[in-house]
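Undergrad: Structures for review follow.
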Structure P
Amino acid sequence: MLARCYSAAVTGVDASTVEIEVYSVKGTNSFTIVGLPDTAVKEAKDRVSTALKNSGYKSKDEFSVTVNLAPADVRKEGPIYDLPIAVGLLSATGRLKAIDLGDYALVGELSLSGKVRRVRGILPMVLEMRRIGKAAVLVPEENAEEASIVSGIDIIPVATLRDAAEFLNGNLMIEPVFTNLGDLVELNRDVGDDFADVKGQAFVKRALEVAVAGSHNVLMIGSPGSGKTMLARRIPSILPPMSVEEALEVSRIHSVAGREKGGGRFITSRPFRAPHHTVSSIGLLGGGAHPLPGEVSLAHRGVLFLDEFPEFPRQALEVLRQPLEDGHVAVSRALAACDYPSNFMLVAAMNPCPCGYYNDPTHECRCSQSQILKYQRRVSGPLLDRIDIQVGVSAVPVKDLDSLSEGESSSAIRERVLRAREIQTARYRGMNGVVSNADAKSRDLKEICKLTAEATGEIRRTIEALSLSARAYDRILRVARTIADLAGEESVGREAVLEAASYRQLDSENGDAFWA
């Protein structure tokens, strides 16, 4: 007897439909799985057979079973097919009522006792099942909350194989689970630490405000204890809230990576990823023998914070160049080729030299000039060229901390950021993949960044004085556009250009020296 049911295969952050055909005839006891399965899928025959027996589905007869996972040219990986194979086998051997399984999709790993265990990548699978018109998906109970943010399809949580079979037989009622993602995004906005805690540092705080308003990359250079990490950790408090579409997009990436908050939840606030400087290029970019998203993709629509920037392996830093430019990562391996989204804001922090006190007014630098230059050159010129804002962070003297008033609150800064983002949203409406000034295409800059006559002369003088590359010129234009948006100005004036140029501090030093 032949039975059919449906599941999905995950590639990258997307999924494709898998039709599971189970053919069973009485005869020699055998169990064969075909359709390009990996080792974990091949081992399903042992898990399924034992789970069926321990769930009370014993049979006096012996069956020859063939399971085909179609299409056969798509590699099937992981234990996600255990539940659909088991249900298909029950149907093919007459132990499940002759109902049409075509309206249902099934996903889940089975334990030997028949318990249904959670799987990775449930969101893209449910989205694919909704796309092809399935009415419901049977998912592990642990995945139900995560899967329930997808509207337009019923999410049926099952704890055991027997629960799934009894539900399909009509003997057990299981209420579908539904979660309103829009309400969660509104209720669970984690704003983080407040900029009001930061004393002084007005110039750097302004630079970070501009960076967040236009989603620009930023590098902070300063001596130890100057507040670089403290400032970076407060960036989430001024980030604009995610839309429902962005929350679903980000949650899908974390679902595939198996790193959801709480072990099975969705992402409702913009990610803030801060990997250690010992991370490998694969950990940063993604990939591996069985490709998974890396830190640049886990930071999608959020912030990637790289503290101790020059301490990262040179190879790991260089792989950032392509995702910073393109907003996605193409990973090609022997087993798969995947494309991961990676539209993030890079925030980096570094010391100016190995000891950290080059040009510090209160500490003596112990490094030679060659050591300083060698340290600084660990970050390549092409990578620095892709960082829009480069600012020095001077330490606030301890004796002045008590006299300084409390800094401006994150809520006040955030209001300005939101107004600037609203202007950009209106400007780029209809432009696919462009949501901020940092995303704007070079060919559109002339139209987007309409310079006044004074601003045109100023930017020409700046380019000539600093000998900037064409990419750096584009970066100044984008930052100046953001500064004008914060001021509510339609044209980009001279003051905006001057401020944008002041954030290219490494260019003004010709890359030979950083200052505290």
Structure Q
Amino acid sequence: MANTDHPCVVTIDHRSKPRTLFFGDQLMEVNLPVGTRVIYPKKPLQPLNDVRAAVRYALSHPLNDEPLYAKLKPGMKVTIAVDDLSMPLPPMKRPDIRQIQVECVLELLRDYAVTDIEIIIATAFHRPMTEAEIRHQVGDAVVDEFWPDRLYNHDAEKPGGLTYLGTTDAGIDVEINARAAASDLVIYCNLTFVPMNGGHKSLGTGLVGYSTLKKHHNPATIRKTKTYMDPKNSHLADKMVQVGKLIQSKVNVFHIESTVNNRMFDKPLEFLGKNEDDLSGAEQFASKALLRSLKVMPQPARQAIFEKVPAPYGVIGVWAGECEAVHQACLEKCYEQLLVPIEGQADVGVFPIPYISPYNVAAYLNPLLVSVMAEGYLFNLAKNAPIVKKGGTAIILHPCTDKFDREQHAAYVEFFHKLLPKTRDAMELHKQFEGEYARHPGYIQMYRTGNAYHPAHPFYMWYWGENGRQHYGRVIVVGADNEYVPGILGYETAPTVEEALRMAREDHGPDPSITCFRIAPMVMADVKVTEEAE
């Protein structure tokens, strides 16, 4: 394993301070061995000066398409689809970029006497957003005018709520929201936070039903996917492109896609995004004070410190027009913000697990979602190759508390405590249990009328970690407050990072190469691997 001269790649030496790493909704100070490589996020890119002007420009100067105003005429039926709250993490300060997109679109629609307008939150099998959450995302004026009859969450289980469009050449049945299918124009308003989102995935996941989702959200597809974060190496992305192209052959779609920088922390927590060796005296004092405070606070208060303060993300790009051209432009800017080049893979990876994921906004990061972060998202936040070698060791930091939100994650509880003890084999879970649970009437009712994820969703979450499970030789949890949860997940435990590294040396010798992936804010590793290493 070699290092680059990139400022975001730091090698620990005798002068280095302890690293402050996320430990769920707490922080942990860790002394990493000399020679450990630490990957830090890049500094936030400079945001656009006038976001509203940028959106208006994109609508009038689209990529590979005619301007939005040229598509409009009085009396037409228009559906605006909007991403849900799963990205960005944590939620963005108001105004959210999607609010500005929707407002600019509505201005044009009014100018052209378009009155048959509905706005759909593209939730797929995610939990419905509450009115307050939608208000935060699209703004008070939009909610006051459209909610709840003409602004609502997509319901993938609504009787008669889906329209079958056809079957792809690869055999994927495609059905989408009936209102969208019947529209003269669908306008998708997006925020791409990580490279696996946006593009054809927006419609091909957000507004479809189980018949479509099950054809690409399955373990066989995931096993053929090298990484979620590089569409060129993603079988999952290939299938979503097939779905998206079929939708666009049947429905007139205009895409608006945007991305933001990685300015996750506002004052007074900005120091959490910095290299510990670069902290000022005041920032070092604030870091120590936060560490002490979090240790004595009750869990809800700890999570509130991070979650209740929206992030000051800055918009760094907006594009509109034809799906693939728009998405490619967005990906380039996204990679510019996120990618940190490193040379060579490590024997051992140290991965702090933060308090939040796309699937636990306003809820605790339950044990199933810990596995999603460890073996799904963090494993896949790499381009070209994983951070850790095949058969290497992942050391994760999280208490792994056996705690679930019984409203949002009702179906997760049964999946975790009943099904995983029977088998962790994703193919067997898919074959034996998914179909039955996907039709569970009680859980479906909670999804349709409450605040719950669809009963198929915990299966998808387990599949999401399939790449990491197939790749890592072992996973060691540091700081688990019980043995039960790590045991179900197939993990080992250690009380400290030092002990976990001692365990890893059993497999990798006395001097293993070690990389610490210091997330958050958001970062991706651009891994260069020599032919000899491969």
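Undergrad: Given a value of 22 for relative contact order in percent (Cα under 8 Å, 6 or more apart), calculated from one of P, Q, which structure does it belong to? Please report the intermediate quantities before stating the final value.
TA: Working: P: 13; Q: 22.
Going label by label, the one that fits is Q.
Undergrad: One of P, Q was used to calculate distance in nm of label points 7 Å out along Cα→Cβ at positions 351 and 455, giving 4.0; which? Could the numbers behind the result be given before it?
TA: Details: P: 4.0; Q: 3.0.
Label of the originating structure: P.
Undergrad: Once FRET efficiency 1/(1 + (r/R0)^6) of positions 127 and 495 (r between Cβ atoms, R0 = 41 Å, to 0.05) is calculated for every structure in P, Q, which label goes with the largest value?
TA: Working: P: 0.30; Q: 0.70.
Comparing P, Q, the top value of FRET efficiency 1/(1 + (r/R0)^6) of positions 127 and 495 (r between Cβ atoms, R0 = 41 Å, to 0.05) belongs to Q.
Undergrad: Rank structures P, Q by distance in nm of label points 7 Å out along Cα→Cβ at positions 63 and 207 and report only the one at the top, that is, the highest.
TA: On the way: P: 6.8; Q: 2.0.
Comparing P, Q by distance in nm of label points 7 Å out along Cα→Cβ at positions 63 and 207, the maximum is at P.
Undergrad: Can you tell which of P, Q yields 23.2 when mean count of other Cβ atoms within 10 Å over residues 319-326 is derived from it?
TA: On the way: P: 18.0; Q: 23.2.
Value 23.2 for mean count of other Cβ atoms within 10 Å over residues 319-326 corresponds to Q out of P, Q.
Undergrad: Given 1.08 as the derived value for Rg/Rh (Cα atoms, Kirkwood Rh), which of the supplied structures P, Q does it correspond to?
TA: Details: P: 1.08; Q: 0.96.
Working through the options, I get structure P.
Undergrad: Okay, next question. As an exercise: FRET efficiency 1/(1 + (r/R0)^6) of positions 103 and 431 (r between Cβ atoms, R0 = 41 Å, to 0.05), calculated from one structure in P, Q, equals 0.60. Which structure is it?
TA: Details: P: 0.60; Q: 0.30.
Structure P accounts for this read-out.
The numbers here are math on the coordinates, done by the rules we state, and not lab data. The structure presented is a predicted model; accordingly, all values stated were derived computationally and were not measured. Cβ atoms are built from the backbone, for glycine too; each structure is taken alone.
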